[in-house]
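In structure tokens below, several structures.
Quick note: the coordinates plus some simple rules give every number you see, no bench work behind them. A quick note: this is a predicted structure, and the numbers were derived from the prediction, not measured. Cβ atoms are built from the backbone, for glycine too; each structure is taken alone.
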Structure I
Amino acid sequence: MKGFLVYPTYRLIENKAYIHLFGKLENGESFLAKCLFRPYFHILKKDAAKAKKIGEIESERFGRIEFDVEESDFLNFQGKKVSKVVADIPGSVPDIRKKFEEEDIVSFESDIRFVYRFLIDKGIKGSMDIKGDYHKGEKVDRIYDNPELSSSEFYPELNVLSIDIETDHTAKKNIFNCIVFKRSL
């Protein structure tokens, strides 16, 4: 089934992060795709052993934070091999990164927002193919639990009004206004 992403977010369920993708299907129904996903970023492979020795950190927000350091086939922009650091809770990534900075371990891609990391990894830019079983939801027509997702070309007719107002930090100076309206016929 083809679907179009309207709103991406995530929820923590029993200390595990689930991506929640809300959208509209090609048959006109609404959907929620819930996908288990762990946040990650990269460090230089040469620092992997040092990171593994740290093993866990204490955080004021989350208490004890554990993370895994895994092998990776990726290279950074300088052509150096990197390892993957994987956590359980997206909000713990800044705490891990801070600890690594204190230990002179450089982090790569640790600032990519969790939901967008998932979309980037799946190649999803808005349209997607959704494969898997679903059940009916209360506020959404279909709920897919851990479906197989991939990029596709599908653009539904939407009835949307989106308003975006950007201000300075005092909310006294208006910097940008945007109103987008699309009406299906």
Structure II
Amino acid sequence: MYKLVTINDTVRVPPREFSKDLSTSVLNILRNKYECKWDADIGFLLVVDAVSNIGRGRVIPGDGASYHDVDFEVLVFSPKVHEVIEGEVVEILEFGAFMRMGPMDGLIHVSQVTNDFINFDKKNRTLIGKESKHVLKEGDLVRARIIALSSKSEVTKIGLTMRQPHLGKIEWITEEKKDTGDA
């Protein structure tokens, strides 16, 4: 889920940065360009960790800036379809629950909470199973599986399910293990 990725890029250092330390300038430029951005191939880029190589600068006529080939490491959150993750329910709405997993939130649609019919209690902002009486509320710790990843430009949507064995609210999983003798 979290990993360090090495990226190669060319950084444009504007003339106003020439009097400053090159390493610091390059690091700041990379942080502005990459941090808190989604890349469909890599994942959510969290932090530019370190610049390992800054190549010799080139000046392009008419521009005035110097261009440097650089290698740097980025800490990345990279969710994958079918991955099982744990997180906290941060919001309950009529159509489902949002679960925080690291730096991102994913949606557990009401149809994916349990195999039971779900009612939404607007006053208490909870989801309640009709037969099982299981209650899901904000602050609950849950385990879910990623079933969909969709990204369009800067917006990434993550779809989750808890309708499989050993998934759901942590207390439900513990109860299930006791009932089946797996505890």
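When distance in nm of label points 7 Å out along Cα→Cβ at positions 109 and 141 is calculated for each of structures I, II, structure I comes out greatest.
Upon calculation of FRET efficiency 1/(1 + (r/R0)^6) of positions 29 and 157 (r between Cβ atoms, R0 = 25 Å, to 0.05) from the atomic coordinates, which of the structures I, II produces 0.25? Comparing all candidates, it corresponds to II. When Cα extents along the principal axes in Å is computed for each of I, II, the one that comes out at 59, 49, 36 is I. With respect to relative contact order in percent (Cα under 8 Å, 6 or more apart), the largest value across structures I, II is given by I.
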